[in-house]
Every structure is written in C-alpha cells, then in structure tokens.
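*Asks:* For reference, the structures are reproduced in the following blocks.
We did not get these values from a lab; they are worked out from the coordinates using the rules stated. Note that the coordinates shown come from a computational prediction; the quantities given were computed from them, not determined experimentally. Cβ atoms are built from the backbone, for glycine too; each structure is taken alone.
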Structure P
Amino acid sequence: MGSELADDMDLEDRTTATGLWMYADTYRRAAKHLAETTELRFSAPIYFLYSHAIELVLKAYLRAHGATLDDLRRFGHRLPGLLRRVHSRGLDLGASAEKASGLIAMLDLYNQNHEFRYIVIGYKTLPELKEVEEVTAGLLGATRAHGGVRPFAG
C-alpha cells in the first residue's frame, strides 16, 4: 500500500503539462504525416490520432492550470467538456473558437463510441482532415502561447 501511494505521488510529479503537450503534438504530427503521405482505405486511424491529440492538448492546458491527475481522470475523454473547462480557465481561441467548438463536437460523436478505433458500419459526417489539422494545430499554438505550457524548442 505504501509503495502504491509513493508511485502515485511520483506519477503526479512526472506527468507534466509540457509532457502532455509534447505527446499531443506528436499525435498531431503523426496524423498529419499519415494524411499527407499515405492512401488509406479508411481515414479512421487519422481521425483517432487527431482526436487523441486534442484530448491531450486540452489536458495539458488544464494540468498547467492546477489540475491533478485525479482531476484529469475525472474529466474523462469527452472533448466538448474538456474544451469548456479550458475556456473556463482562461484559454481564448479568439475568432476560431466557434469553429473549434463545432469541429470538436463532431469528432466527439464518433470518438465517444470508439468508432475511430473499432469498425462501426453506417454513414458518418466528418469534418475535412485539413480543418481538423487547422483546429488541432491552433489549439497547440494557443496553449503554448497563452496557456502556461512551456514545451521544449523544436
């Protein structure tokens, strides 16, 4: 029991806003690379990578603004809820806020049902990958510039 508590405390110290932000950026870069360089029969893996990047960047901002790991777990994976939380903690996306909110809500419909990870047949309405890239990159930029997240150069 004592070592589990120590491990949890160590994990709390090691899970930084910068680390989460860098993971988010890596997922975004992987999605962009796949979108630009491969011809996939299905684009679900790319949408999954972008959705996860969005979740991680929003959680990085929350972590930079005092959220604990328990808080992040409690917030879950719902992208619109995470976006509302970062707005309430001061992240201003300016003119792109409405576009980001709509796009994130659209992705969340499929992300919550794991439709980017497992096959679910039927018609889907998804945003263009170019728009998802723009919003994801915009979130990374906004959190870097205004969010107290200080990623390494590069």
Structure Q
Amino acid sequence: MRVTGRRFRKGISPAITAIILILAAVVVGTAVYVFVMPMTHPTVTKLDVMSIQARCSADGKTLVITIDVRNPGTVPVNITGITVKKGATALTLSWTPALPFTLMSNAETTLSGSGTLTTALHDGDQLTVTVTYVGPNGVQKSVPMIATVHVVS
C-alpha cells in the first residue's frame, strides 16, 4: 500500500546522537566531581608551633619572644592574637608582623614580640604563651605553650 501526500523525515544521525550522549555524560560527571570532591578532601584548619624562645635583658625589664609557626592545613588561618602571661599577670608586647596576620596554607613564619616590662623577669621563669587563630569557617582556636625565659647579657 502506498501512502501519498506524506513526507517521510529522516531521524537524527547516529553520529550526532553519540556526540550528544558523550557531552551529557561529561556534564553529569563534572557536576558529580564538583559536589563530591569537597566531601572526600575536607578542609583542615591547623596551626603548629615549631619553636618558641623567650629572652630578656640582664635587668629583666626588656622581653623578646620569637615564635616559629607553620600552617600545615589546607586553608589559610588568621592569627588574631598572642597573649603572654607570667602566672596570672598578662604581659603587653608589640608583635611583628602586626596582628591580625594571615598565614597561607603550607606556609611558615616567625612572629616576634617585644616590650618593656614593669616587673623584672629572671632566668628560668615560665611564661604561658597562647596563639589564637581563626580559620575560614569562623571557629576560633588556641595553641597554648610554655616558654622558659633566658637572660641575655
């Protein structure tokens, strides 16, 4: 039987269909990768203190503290404060670099604090030094440590 008056249309070429399917698979694969990768590689917010030194002048009135810190995490951290105490007494120091200071991931630096004290320190005195930092998630963390004072002539 012959149908007249109708035109038969050809379908989409198999080559074009294959290209469209490949592109769709690439788009879906990329979307899955973008959403899954942050879950498999979590951000690590961390600050390590590698060393700390506390030196004071012979009269015990001038204190210099150097702290070597490293950020082994995967995101930058913002060092917001450093407190130094002898017992319950807080000591006021000026810090270089100035705080707050951003330390990039996989980077290290030396923080130097100095100041003139109202009460003298002695060789062997113990100081509590606390470095406070904040990660990109806004959570504040602290790293407390003990520094032993050494008198430098």
Structure R
Amino acid sequence: MKPVVRVTFDLPPKPLKLLERHAKVVRAGTSDGLLCLLRDRVDAAVLTPRLKIVSVMAVGHDNVDLRIAASRGIVVTNTPEVLTETTADLAFALILGCARGIAKWDRFMRKGRPWRWEPFEFLGHDVLRQTLGSSAPGGSDARWPGGPAGSACG
C-alpha cells in the first residue's frame, strides 16, 4: 500500500503527478508524510504518531517544532541553499538598477511624455571595475558575478 502524504499547498501538475506515482496525496487528515511551506505551523497537533517525515519546501524550518519532532522520531527536511543563487542574482539586479536609475527611467517612460536626448540626463553610475561588498548571510555573496564579497566587478 502506498504511503499517505499530506500536501498543504497546490503543487503544479508535473510534480503532483510524480508524487502521486509513489504516494496517496491528501490535503487534510493524518498522513505518513507532510509536504508543507514555511507559512504552515507544524506543532504538536500536526506531529501525530503516524507521521514519519516532514518536508518543508523552504530554506528554513522555523515553522516546525523540532523538539517535538525529534522526541517522536519524525525526520524533518528542508531545501537548504535552494535560493542562494537566486538571492545573489536579485541583489546584483538591484545594484545595477540603483546604479543605472532603472526605476527612474521606467517611471519617466510610462508617463508617455515626449523625450529628447540630453548628454547628462539619466547617466547613472558605472558598476564595471567597482568593488562591491556584501554581508549577506548564507553565502549569497559568494555567488555574485566575480566571486565573493569585496571582489572587483568586471
């Protein structure tokens, strides 16, 4: 008999179909496994004797009462590092956006006013060959273009 896995959110069709090949998927009730998000509180009421594993689809697991899970022999997993490169990409995009005034240009263009080129309008600042620093926890700064924090860009 397939194990029962409770899923607390809407999985996209492809991963849902894959999970259904190996388990009976339910949205409520007791189960052998729990696939949840960081927003789901996983406390003593959820950590039932039948439950064997909790899989948090997030980097953290602050939503799970780890003490109770451990005392009941329930394994708790998460997805560490899953957003490290994504966070570094976003940080770099924000740096470029700020340096080049992307938001200012966007607001200007959306107003639909006539524009004529001026040599010193919307210049922004170069990022090439600049030293960038980061104090990002979790290693995102090591994923920046050019390597760890404090490295030259370009």
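*Asks:* When you work out distance in nm of label points 7 Å out along Cα→Cβ at positions 24 and 48 for each of the structures P, Q, R, which one comes out largest?
*Replies:* Between P, Q, R, the highest calculated value is found for Q.
*Asks:* Please compute Kirkwood radius over Cα pairs in Å for structures P, Q, R and give me the label with the greatest value.
*Replies:* Q
*Asks:* While we're on this one: Thinking only about distance in nm of label points 7 Å out along Cα→Cβ at positions 32 and 56, which of P, Q, R has the largest value?
*Replies:* By distance in nm of label points 7 Å out along Cα→Cβ at positions 32 and 56, the leading structure of P, Q, R is Q.
*Asks:* Just checking, which of P, Q, R has the largest value of relative contact order in percent (Cα under 8 Å, 6 or more apart)?
*Replies:* Greatest value across P, Q, R: structure P.
*Asks:* From which structure (P, Q, R) was Cα Rg over 2.2 N^0.38 Å, for residues 16-63 alone calculated, if the value obtained is 2.89?
*Replies:* This figure was derived from Q.
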